[in-house]
Structure formats: C-alpha cells, structure tokens
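What follows is a group of structures, each given as structure tokens.
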Structure P
Amino acid sequence: MKQIYVIGIGAGDPEQLTLQAVRALGRADVFFLLDKGEDKAGLVRLREEILERHAARPHRVVVARDPDRDRTAAGGAYAPAVDDWRRRRADIYQRLIAEELADDACGAFLVWGDPALYDSTLAILEDVHARGGVAFDWTVVPGISSVATLAARHRTGLNQVGRPVQITTGRRLADEGLPDGVDDVVVMLDARQAFGALAGQGLHIYWGAYLGTPDEILLAGPLDEELADRIRTVRAEARTRTGWIMDTYLLRRAPHESAAPR
C-alpha cells in the first residue's frame, strides 16, 4: 500500500526538525509541495532547503498549484468558503497520490510548524481516504510549532502559574474580543491585526513574524497605541518586502488584572 508521511518541519529553521522528522524525510520517495504563487516563492525555497539538508536518499519533488481561497468571506460565508477550498485541495492531493506515487512507494507532505495546529493537511487526507478513490496509509510526525518558537524567542512561558492558555485566531479575537477567565491568549492567522483594538487595556504583547527564518522579526512590550502602530508598520513593510507574512503573538494580562477568581 502507498504510504504517506505528514511531517511537521518547524517554523522555518531547518535546524528545528526533530530526529523523527529527519528519519521520515529519509524514507520518502516523493515530496509533494504546493506552489502558492510567485509572491510566496520563499515558502517553497525554505522547504527545498530542508530537503537539500536532510533528504539524503534519491527522491522526486512534485509541485502542484495551490488553489486560491476566498479570503474576503466573512460571517456565515466563511465556513463554506473554507470547505470549498479544502475540497479543491483534496482533489489535488488525491491526484498526486494516485498518479505520482507508486503502489509500494512513500510520499510526504511538509507542514509548517505542527500538523495538529491550525493546518488543514490532516483533515484533507482524511477526506481523500474516505472517498475511496486511492488506497494509502499515513503517519503524522509532530513538529515544533510557531507558538513554541515564539515563546522561546521571547524567553517566556505560554501560561502563568496555575492558569490556562488559549490558542485562537485573529478572526475570532476580532469578532469576540479577549476571552474571559484566560490570562494568556496566543493568536494565529491574524490578517485583521486584531491586537490594535485591545491597545491601552493593560495587556502585554509578544509578537513575532517569520519565526525561525532569516527574516525573523520580534517586538514586545505593553500593548499601547504606539506599540500597536509600530507592529502594524513593521508588518506592512515586511509583507511588501517579502510578498508574504506569517506572524503569531501572545497577549498576556497581568495577574492582578484577571477577572477570574484565583
């Protein structure tokens, strides 16, 4: 049966690969990469660098064009837009596995960070498997997430003593605000830059972009209007320069400012 590895490759630094991930790279015959266009060519180059360093055995690299997603969809249209994008991605994955991988061969998808955290690969492979059009088995190799890298770069923990930490998206933060009873909130996928609406509310922010790459940027401090504007400016300049951006941040309430009982 065809075998698939879903390999977490960390936040961008080739040295963040685990030994398990390196072994999995060494077993793959074919690596499947999705091309997100010229503006995001750097994402493909980072994956290629990882393969040059760690994929020692002879292998092929198959590149497919990633389907576009409607990023303007909001409200009730958001979930259907994501479902449609995932379906079209599943069509591509099914074709790649069926046509580019021999029956006794091993293929691999390289996933930023950890495959279990805000990534669609696992759900899409489950969809392809359920269709029954191509038979395969798959193994998931965990990776170092951007969340772990963010905390390490800022030399801080993700939670305070005895308190929970919540991981959410910029979309939910913008729509619902900071959750009650949680002192530490990690925010991912924040195209809206929702942190700006929370400036001046006694929060501390630890922000990072391009974590683990040569373009890495770190900013931290009390989240006031000045720092919020600084992050927005730096973010816009970086995106213009590179054509893409991936950023993550931690918002922290001071212990005495939490509304939750101790």
Structure Q
Amino acid sequence: MGKLRVVKAGPMASIQDFGRFGFRRYGIPQSGAMDRDFMIAANRQAGNPENYPVIEFALAGMELEALEEAVISVIGAALKVNGEHVEKACKVSAGDSLKISAPGFVYGYMGMGGKLAAQEDFGSISTYERAGFGGIAGRRLKAGDMLIVDGECGEMSHVDIPQRTIVEVAEIRIMKGPEWDLLKELPSLKTFQVDATSDRMGIRLTGAKLDCDYQEIASSAVIPGTIQLPPDGQPIILMNDCQTTGGYPRIGKVMNEDLGKLAQVRPGKAIRFRLV
C-alpha cells in the first residue's frame, strides 16, 4: 500500500496508462500516456509491470505529501524529498514532502510502487476529460486528491532513460497517408514549428504551409499519428485524445515509434518530416 496527497498539481496532471483499445468504432478515443517510453521507465524504476498507471504532468511540476510509506519514481523531471534531491526511485515515509520540478521537455511521469487505484472505463483508467473517463472522476488532478496504490511493488531498479534531446529541428519519421497524392510538394522540404495551442488531442504546426489540391473528404477514420491538412495548409498531427473520424485529407502518419519523441517537442520548437 501507499498513499500520497496532492498539495499542488500542475494544470495538465492526470492519471494515464497505455490507453483504450478496441472501442474506436464507438467513437471512444485511445487516450493514454503521451510518451509511452517514459511511462514504461517510470514503472520499471518503481518495480512495477510496464503497463501500470502513472501520473502524467506537463509543463509544470507538482507538490505532494506522503500519508503512508510509498515507493516513488519520477522520469523526465527532478524529484526532491524533504528538500533533498533524489536521483532515482526512492521510498518515502508518512509526513515526507515531495516536490517535482517542471519537466525538462513537455511531459514527465511519476510512478508509484504497486497499482494506482482509479476509475476504470472501457478497460483503462486513462483520464479522458472530455467524456469524464478514467482517473479521478474523469478529470485532471487537483489539490486534495488522494493517490492510493494497491498491492506491493517489485524491486526498485535503475533503468536507462529513453533518449530525448533538445535539438534545433526534431526529425519525425512519417509514412504516406491515404490522401498523400493530393500534395504538390514533399512535406520533408519544409520546417514547421509546434504551436502553443497543441495539446493531448493534437499537435498544430505553424510557419511553413503545404500546397495541395485540397479536397474535403468524406469523414474517415483517423488514429493517433494521422497528419491532417486543413485548407490553410498548416498540418495538424492527431495525438492520443484525438477524435475517431475526420474530414481533412490524411496526408501522412507519424510512425508509432516517434510519437513520444514528437509529444516532447516544446511549443515554438521546430520539426521536420522524414518519409520512410
């Protein structure tokens, strides 16, 4: 067992696991951790199976108080316990104060040894706020929330952190989409910036524009990683909380292996596509 009380939560802190699968035909998005590799690392470091739920936080840190002994692991941000910096997973005791810094990229993850208890909907406890699914009452975390785990964790371990680097231009691998042939130019010739309005639903790209024989298409299936091209020529890359159908041309698809890397590109930073 373990219990933490949220003292201060950032504006985008939520409970996430791998997400919901097999329900898109009912209009239910996938949701789940934006950086799956970081989530797995947080679980492994805390001695958990890789698919256990974690706390995902973005652009801001968190403050928590331990109410019971617990094992804590933080990936993508710095952890201090009672003012002392902790390098890897650690055991905290009742009364300990935990401060987690803002993530070094966009998303950071906190794992708790054992299985985090939360609301389950359609086979997942991932928070999907628009429908009130998962997490704590289907919403983001707020001050006063209790984070409780059931069962015991395995052995804490130090794991290799997935490679995420801040570069001038992040290279994102893509495949051709169903409406690829509408394009008049290769997307790889352009450099785009991640817009500040990007969120868990989609990454909006600004700066460069793509020229194409634009056509509205019949509402068709989309998935995380689908690259849609609106009439203004500035692509939108759909992410974990995206809708299940859309009417913009689907010019490409980001490779699943690069979705976490893409999610960690900060607003204002640049990306370039590489066709594979």
Structure R
Amino acid sequence: MSRQAAAVWDPAQYGVFGDERARPSADLVARLGDTAPARVADLGCGSGELTATLAARWPGAVIEALDSSPEMIARTREREIPGRLDFRVADVTTWLPERPVDLIVSNAVLQWIPGHAELLPRWADALTPGGRLAFQVPGNHDAPSHVILRELGRSDRWRRKLGALQRDAPVLGPAGYLDLLTRHGCAVDAWETTYTQVLHGDDPVLEWVKGTALRPVLSALDPGETDEFLGAYREALRQAYPAAPYGTVYPFRRIFVIATTP
C-alpha cells in the first residue's frame, strides 16, 4: 500500500481484516502465471507481508521493496533476506531502478498519487523487454463508505480542515488503464472484481476505513475533533451498512491491470 498521502500510517490498524485486504494482491499475482522474474520491484510495499509472499513464490528473484511510510518500513526488518529482499523508505513517484526490472508489482498505491496516469508509462519504461507491470487499486470510491466520507469532509463543519483532502475519482477504470498503457505499446489485461465481504465486530466498516481512506483525515484532526468526526461518520455508516445476524456486508470493488512490454 502507498504512503504517498500526508498521513501517519498505523500498521496495526491496517492489519485489521488482513486476510480480506490480502486477497486482491494474491489474485493479481496468481494471474501472472508461471513467470519467473529475476528482478522484481514492489512499489508501495507497506509492512512487507505481501512482499514476503513474492520472495517465496520466486526464490531466485532479487526484490527491491519500498514505501514512503517509515512506520510501515519499520515493520519489515524481520522479513529482509540479505542479497534477495531489501526494504527501504522511498517515494514511488521518483523511483527509478539501477537497471531494468522484469516485474513491477504495486498493490493499493496509485489511489494516493494525484496524476498517477503520468507515472505509469515511466514505470513501464523501467521494465525489460517482455517485462510486466502488475497493479491493483480500490475501485469503491462511489461506495457509501467513501461518498459519506467526502460529503462529511466537505460539510460546513469540516470543510476548512478536510475539504482539500476529498477526491471524487482518484483512479481510472479498467478501460482507462487499458487505453493508457496500450497506447504506450503494452499488451494489457485489465479487469475488475467485487468481493462481497462479510465483516465482523462492532462498526466493522468504520474499522475497515480507519486503516485506509480515513488515515489522512485522522492525521489532520486533533483528538477532540477526531471524536466528533468519527461519531458522525459512525452513525452514517450504521445506516448505510446495517448489521445482519451473521455480520455486516461490505462490497469491495477492485481494479486490476497487468501490462506487458513488447
């Protein structure tokens, strides 16, 4: 996950619902098939759990993993493999490899980067011939959880502090990414999936969003304001996602792209 937004990231909170968050990444990598890359870059690696699965899948690969959050990178040290898997704090928007890589993987990063459509061709240019760029991003910005968050942030009460943080369409759709990267000369496989998840616990949708979309908001508010904001948001989420006896249904749409260079 990217840490490009001005937010303090909480690895523990992000780890809540960790299995559900990991599923799109696993599906993306599974779509790569029997490829055997020698050099891999994981851009926006978060706390490194998913990067470690790449190292296990391709034991002969050298993997460079980076994230802009010191809090997240601090959690990766036990997963480092000298000479094979290296983690570091860095900005994915300025990253360039020392030499071309065979595979770039990026999970839940691009939604944090305004203008990332200009970044993707540069990443493609960092690949070896026949190399692949594989990424996935959330496509649920029209879901009630995110619409309510934007409307609340733009309300008279919160506009001054939070209005500038609200973005209506932070990602393209599958067709948009296909068009962008095909025009750049790549062969593109783009698709979307909606995971119809059942979340458990008290106010589980709020707990889910606390790990991602709420982070910039929480970083912008002082403690008293945070309690007030979360109180209003919590009540709206309860109305939008009523609990059932078996849990709370939270549809989770994801957008996937694999672009292969000529």
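Out of P, Q, R, choose the structure whose coordinates give distance in nm of label points 7 Å out along Cα→Cβ at positions 31 and 63 equal to 2.8 when calculated.
Numbers: P: 1.2; Q: 2.8; R: 1.9.
Attributed to the structure labelled Q.
One of P, Q, R was used to compute Rg and Dmax of the Cα atoms in Å, for residues 127-182 alone, and the answer was 20.1, 54. Which one was it? Don't skip to the answer; put the middle values down first.
On the way: P: 17.9, 50; Q: 20.1, 54; R: 16.3, 53.
Considering all the candidates, the number was obtained from Q.
Since every read-out is calculated from the coordinates, none of them should be taken as a lab result. Note that this is a predicted model, so its numbers are computed, not measured. Cβ atoms are built from the backbone, for glycine too; each structure is taken alone.
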